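Structures for review follow.
Nothing in this text is a laboratory measurement; each read-out follows from the coordinates by a stated rule. The structure displayed is predicted, hence computed values, not measured ones. Cβ atoms are built from the backbone, for glycine too; each structure is taken alone.
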Structure I
Amino acid sequence: MDALKLSPTPPHDALGCPFLPPESPLQMPPCRLDHAGEARRSPVHPGATLMVRRLFLFSGTGVLTLAGGYGMYDVVKVGGVTFLEAMLLGLFLVLLAWIALSFMSALAGCLVLLTRRRPGLPIDTRCPLPRVTSRTAMLLPIYNEDPHHIMARLRAMYESVNATRAGKQFDWFLLSDTTDPDIWIREEMAFIRLRRACGGDRLYYRHRSDNTARKSGNIADWVRRFGANYDFMIVLDADSLMEGDTIVRLVHAMEAHPAAALIQTQPVIVNARTMFSRLQQFSGRMYGPIIAAGNAWWHGGDSNYWGHNAIIRLQAFAAEAGLPELRGRKPFGGHILSHDFVEAALMRRAGWAIFMAPAVGGSFEEVPPSILDFAGRDRRWCQGNLQHLAVLPARGLHWISRLHLLTGIGSYLAAPLWLLFLVLGLLISLQAHFIRPEYFPKGFSLFPTWPQQDPVLAAWVFAATMGLLVLPKLLAYLVMISNREERSGFAGSSRAFAGVVCETLISALIAPCMMIFQSKAVMETLVGLDAGWQVQRRSDGELALGEVYRKFAGPALCGLALSLSAYVVSLPLLLWMSPVVLGLLLSIPLGIATSSRLRRPGVFATPETNTPPAVLLRANELAASEPTEMAGALHQLRQDSELLGEHLGSLSLPGPRRFGPVDVPLATATVKIEECESLEDAAAWLDKSELRAVLGHPALLKKVLALPPNEQE
């Protein structure tokens, strides 16, 4: 039991490497939203060219919105606009402005890519790999993830960076917020094997027992403990993957642009296996380039942060991006969930530039495998984005940063607004059908007021609105076929066009269901329901039918109610609403079909599925190997002295507790252990919260492991 003796210094593994580097604290005070403070550097000015671009974008948005609004006004006026019609017109203007802005940005992106310009920060990926001298930390925050797949992706990236011969400039940190005790110990065991396979150099693991502020708190904790030793950090997600070449070029770009605080890459979706994830992969790869190019074209140095696959200057991040705790109760108060937009806005407020680099490849991510998994993640993002309502009035924010925050808020408010728009249109139709019109209103009138409707004009307004939604897809296809390399990557223009058509039709069926889910998420947030911190499902297993029936019942019932209401008015109205109604009525079979696994991508093939990059092949090869079976946490620690030594060395010794709330799981675990006669008793009797408390308490863990084994062993 020598391994149970606690060392006052951090232990070393069999390779002689410390589990964590020496601490180099960097102050990261929380910022104030009500006080901007003095600028610490000269602000980055947009320049005349960028101002002209923005003028073009917003002028085009205004023209399209006014033209569509005028057409809708002609549709709804029937001897004067009623209250319901005025509400309908107002909603239409708001929603059309949203669509028009996206269309203009996509149009700009199309023109940029067709002229072969490089949007965003210019990074030449064709020149030889540059030499970098700065020190960069690669941060991978995780929360109850599969350790085997995490280590496979981390090792693939580690090897890819080392292949560039710049590996000595990078340190790798696995920052665990895991709460499941068995996964915690599996992480440590998998990390030991990773270090053994990689030679143990520059790989570190830290488990945080206090999950304050979730991912943003995890990153901030690392900055305050180790940040002063590094120039930059690259923040990854649990499903992130980046090529070594891309990582080195990002570091060189930060060295070459001292005014840049952050450079955001455009992650490409990979490893899609279900129909839903393949739809996301295809649409992101086909339409994503013109969207990202358009945004980079008019954002300039006022761009945004998406929370991962980005490089950040630690000096700017620590000084400006310390997040405050919002006043009030959850879900609007407390720690900021969607931290990335706010961090970018705060650094931009201090004069730092935030860039996008969409032309840089080699950045990858994964997506949820089903509509329900996507909606579950969306629920958390919804709450986080609605929290930004409290950040919008912050002093000193750049107006583009406020627009980014509004965009995030609007992306979720748009769903209930579309639902309200449909309901209002239906109410107006029901009113016209059941309430007799007043041909002779009060007051003097020589002629009766006849109800007037122009179905042809209504059809044109509808077609124009749908055109603004569909045309960017065709523009993206045009950009793709104009590039020989991209055309070859998609396996030909005909196959890609079939993919665009199929993706458009299936997405149109899924959209009404997502509208209901997002509207529900907004309502839950507004009434005060907290989303919590759920574990994201990343496997591609099919959903249980009971779960599908239960969660898709709401959208299906909404579709039934809308279809019956429309049919009561007229069959043409039902046909008019069929694109929405059909998707809702088919929500249950759609949920089942889209969560099923597709062995081959078919028309949804992308360049990354046809010719996978080396780092993706390596990560999948490592992930495909069989993970080593492990016993429960306590049994594994008893069997493996190296694991036990590392685990104990990673814990901080608890100080004497004088005042404060009682740690209930620790207290109940202590009482239970007193009654245990063997290690098996403790493993069976302790629940997860109690076992986690024991694993985090060195003295109590030592006492548990000292219990005699079961007589049957």
Structure II
Amino acid sequence: MMKNIHIYISLLLFVVLFSCKKTETTNDETKGFPRLIMQKADVPGIIDGLQKYPLLQSSYENAKEIADKGIEAGIVVPFPKDPGGGYTHEKHKRNYIEMYNAGLVYQLSGDEKYAVFVRDMLNEYAKLYPTLGIHPMKKNQSPGKLFWQGLNESVWLVYSIQAYDCIHEFLSVDERENIEENLFKKVVEFFTVEDKYSFDRVHNHGTWAVAGVGMTGMVLDDSLMVQKALYSTKLDGSGGFLKQIDELFSPDGYYAEGPYYQRYALLPFIVFAQALENNLPKLKIFEYKNGVLPKAVTTVLQLTNSDGRFYPINDAIKEKSWLTPELVFGTDIVYKLTENPTLLDVAQHHGKVMLSAQGLDVAKAIAEGKTQKFERKPMIIRDGANGDKGGLSLLRLGESENQTSVLFKFSSQGMGHGHFDRLGINLYDKGQEIIPDYGAARFLNVAAKEGGRYLPENKTWANQTIAHNTLVINERSNFNGKLERAEESSPELVFADLDNPVVQIVSATDENCYEGASLNRVLALLEVEGRTYLIDLFNIKNQESSQLDLPVYFNGQIIDANFGYSRLNQYEILGQDHGYQHLIVDAIAENLPHTASISWMKETGFYTVSTLAESKTEFFVTRLGANDPNYNLRNQMGMLFRFPNSKDKKLLTVYEMHGNYNPASEAVLNSEGSVKELQLIEGDDEKVALILHLKNDKKIQLLLDLNFANESKNTIQVEGNTIDWEGNYKVITN
């Protein structure tokens, strides 16, 4: 009810703001053009700043280089025929980037050749676009006309309308009329009439579409376009920009589809918001939903590893880092809003700024020495529109390139781009991905790989639970692989304490991903005598005896184990469905010791996983690639601990980061894991003691109240001794 009232008030405000005609436009006519992001009144100051601030100057030179290359190559607007990665697809992408940069350079240089280039390019599009039907390579996603999917068309519009905005005053009335009537209004009609499903959809496709149409409305003085962009084609708030902000972002600024898509969607969110701020300041868009859009920028920056790459949960291309155009816009815009000096550090890593008032402020502040180091901190990030659909936990020890970080995922499904990986983890150390997430099965814009689309293996492998570092019951994925069921519920955060200097600890539960079973996972990250340990306890309540599989994927080379295993000479596949059909069994072991440990090496570091085993526990070394006729799956090694015929069970695993290899001096330090034996002692009312007996005869003890609801005194018997503690947990090292 409150959300509907809020939408009604926003719509009423819009109607009041634009209730008269032609001044009924989205602008004060005296402002002139450009009026979207680069503002006419700001141009003299930006030109002056080019002489003073090196980062602004180099950014201008970069834009000029792009525009000059476009002019030199000449104008080519091909008839669209190719999917992602094909010539016509890539050419239309280059065209909007070249137009956008040429428009900016025209404003800052006054050289008319750049305006002529944009004008002539848009004239060619005005000839072509009215002749186009739906793209011939359409498949699955909502198709466009210039591009195989409408999403790319939206991106084209977001950039192209900014280019037009920059040259508007250069054009004659007839030239404007031709471009507006035969191009921009036709594109807007496509989105708001022919593909209004995508336009009104609460999804990143819809975000790009409403941003492009809304910005076009501002330039064309069409308030109806802007209203549709804000409130949907029905003008009732059932879709549109505000609805997207309401539903796609949590109060902490987390985007429902995950960091990779948050990075992508941020550009239309933040750029359209800045255009609204410049043209409709009374809307106070950056204050909407308690200022969630600026939070979204700082949150997604935190969702990067120390090497700058985004944590690749859900459908993600693993190579993407914070060095992206989307975050240049986001960082600069949010810096101007907040003057957060740590964002200047991010901007310096980018090596470029926007050619706007925002970029000017960032370049000026950097030149004046105001930069402070950006720090990645331990934190809980809530998911869900109201922050009540689980979330992510970031456990972090150390600083900068030496940081160890753990991502614990207990978030919602993530819509169509989410994976079935409830309570999954990923581990990073010193900038390296040690226990990885697979991300997406996709070769973006590689025409030979399904035109750059998501591959079939994205569903059969990357989405499935076995592809992630979390528990699998009876070789079935969470919710039996059914998206609709997965969307109905989310895990719950049980407890977190990330401020303790001794240990960072978090617990989350999912009671719905497997019928008849409740899963709780507790993670504790701590450092003892120069070694970093991640203690991992799965607490399973299960109504039926089941097979429990705990996969651990790793990057690196196996170097040692405290048990024997047999390499297989014959090709053997781990299972038949739910992703198991893609795993080749490389080695097996049975009769594991009570504490089974295996070590591997990655670059210059050593890593050991130790698991509390029993007589029936089985062990597999796996590699990815079975049932993959087109080599669509990347190489990935893994190991799997199997606990057959298990009902209620507690699985204790410890990951250890230790040692160093110096290739220059050929020196090796602490290459062996320190854990000699694991011990799990259960007391009354879900009290447990997790004990790491080390090879140096010392111990690390983690005492837990798994109910995480008792702040009073707790007691447990350990080897004949009574140990008391207060609170939810206690760490003892001796």
Ranking I, II by distance in nm of label points 7 Å out along Cα→Cβ at positions 80 and 208, the structure that comes out highest:
I
Among I, II, structure where FRET efficiency 1/(1 + (r/R0)^6) of positions 400 and 528 (r between Cβ atoms, R0 = 30 Å, to 0.05) as derived comes to 0.90
II
Structure responsible for 4.6, with distance in nm of label points 7 Å out along Cα→Cβ at positions 64 and 128 calculated and labels I, II on offer
I
Relative contact order in percent (Cα under 8 Å, 6 or more apart) from the coordinates reads 8; which among I, II
II
For structures I, II, calculate Kirkwood radius over Cα pairs in Å, for residues 552-607 alone and state which one comes out highest.
II
Highest-scoring structure on mean count of other Cβ atoms within 10 Å over residues 344-351 (candidates I, II) is I
Which of I, II leads on distance in nm of label points 7 Å out along Cα→Cβ at positions 192 and 600, largest value:
II
Quick check on the output: -18500 is helix-only ellipticity at 222 nm (-39500 (n - 2.57) for each DSSP H run of 4 or more, over all residues; to 500), derived from one of I, II. Which one produced it?
I
Note: distance in nm of label points 7 Å out along Cα→Cβ at positions 88 and 672 at 6.1, derived from one of structures I, II, originates from structure I
